[in-house]
1. To test your reading of the models, identify which of 1, 2 gives -1000 for helix-only ellipticity at 222 nm (-39500 (n - 2.57) for each DSSP H run of 4 or more, over all residues; to 500) when calculated.
2. When you work out distance in nm of label points 7 Å out along Cα→Cβ at positions 26 and 138 for each of the structures 1, 2, which one comes out largest?
3. By the measure mean projected area of the Cα convex hull in nm², tell me the structure among 1, 2 with the highest figure.
4. Looking just at distance in nm of label points 7 Å out along Cα→Cβ at positions 66 and 90, which of the labels 1, 2 belongs to the structure with the highest value?
5. Taking distance in nm of label points 7 Å out along Cα→Cβ at positions 98 and 130 for each of 1, 2, which is largest?
Structure 1
Amino acid sequence: MLEMGYVPFGKVLKVHGLSGEVKILPFSREFDSFSGLERVFIQKKRDQSPCEFKIIRRGFQKNYAIVKLQGVKSIEDAEELRGCTVMVDASDLLELEEDEYYWYQLIGLGVYTTQGIYLGRVENLMDRVHQSLLIIKKGQKEFLVPMVDSIVKEINLEDSRILISPIKGLLD
């Protein structure tokens with residue numbers, strides 16, 4: 001459950017170096033959104049509110065961000081963050097272009113075919129080399145739908161729905 005305007009943004013994978021830096025896997029491959037952040041929020045324990053950490057320095061290595069957080073001074077401090085979800089305040093995110101969406105905006109939307117058939121809700125997204133996939137669930141059924149213009153015809157955040165035109169075999 002998200003508090004206030006917190007949005008899941010990534011995950012602390014492990015400690016990096018000797019000074020308490022951490023390696024973060026962003027949930028997006030767009031590093032621009034990470035570059036503009038001045039702070040992140042990390043919930044150390046499930047029953048605690050997330051703690052704010054100011055970003056002192058950041059660098060990028062392959063698909064990861066290497067981040068130095070204020071107050072994390074040692075390997076032991078950084079180790080406490082391993083496995084934790086990194087969140088950001090939605091107001092800190094960069095403005096997107098038209099027809100661009102953050103994943104958190106799509107999760108929970110209902111998915112319908114152009115023929116009006118309800119397929120389920122977006123449970124999550126999966127990042128692939130060439131495109132992201134919507135993970136749609138309805139009961140025990142699960143569909144993976146590529147986020148490409150030829151299939152995803154409309155995303156309507158106001159009506160909480162996505163309209164798709166499935167290609168043959170996609171929903172089998």
Structure 2
Amino acid sequence: MVEETITFELIRGIQREEQRTPKLSIIQDNFYKTVVEYIQTKRKLIQKDRKGSIEVKSIERLVQDIFDRRERKIITFAVNAARTNIQPENMLDEEKDFFDLITVTIKQRRDENFKKFFKEEKIFKTDLIVFKDNVPKFVGSDMKNYGPYKKGDIAKIPNDNVKILLNQGVIEQFEISK
């Protein structure tokens with residue numbers, strides 16, 4: 001990015017852009033450092049000039065507003081990134097560090113809470129099936145006779161037949177929860 005000379009108009013333009021869009025606007029990497037130097041230079045030039053003093057205060061307020069808006073956006077992006085892993089664009093290096101810290105914290109909190117809220121019982125699947133309906137005698141894919149089965153019967157049958165009966169909705173896999 002081409003480095004622009006810091007002026008009141010540039011700062012105001014960036015502030016308007018941050019105000020106008022939900023994205024982070026593009027600013028030069030050393031924006032805050034350059035603004036500090038600009039304000040220091042302005043202060044030396046104005047010394048006791050009231051008009052210049054008002055301009056410096058206005059610049060400070062604009063820069064504070066830019067910082068606050070970007071900070072709020074980064075926090076929002078971090079919340080979204082914790083859910084989606086989508087990274088925002090146009091962050092400064094220091095903002096990336098802030099973003100990463102918040103995102104990691106949010107992810108840790110989400111993981112810990114979801115583990116508490118949705119603590120799952122350990123379920124062990126077996127090769128056994130449970131019949132949900134009566135099923136007449138049939139020849140399995142291994143050419144052996146199976147059945148007849150009554151509702152609630154538990155059996156072991158070839159996987160090809162399991163798939164067919166699962167699709168028909170007459171069986172379910174036998175699971176043991178611990």
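Read the figures in this text as sums done on the coordinates, not as results from a lab. Every value quoted in this text rests on a predicted model; they were computed, and no experiment measured them. Cβ atoms are built from the backbone, for glycine too; each structure is taken alone.
1. Values: 1: -1000; 2: -19000.
The correct label is 1.
2. With respect to distance in nm of label points 7 Å out along Cα→Cβ at positions 26 and 138, the highest-scoring structure among 1, 2 is 2.
3. Numbers: 1: 11.3; 2: 17.7.
Once mean projected area of the Cα convex hull in nm² is worked out for each structure, 2 has the highest.
4. Between 1, 2, the highest calculated value is found for 1.
5. Values: 1: 2.8; 2: 5.5.
Looking at the calculated values, the largest one is 2.
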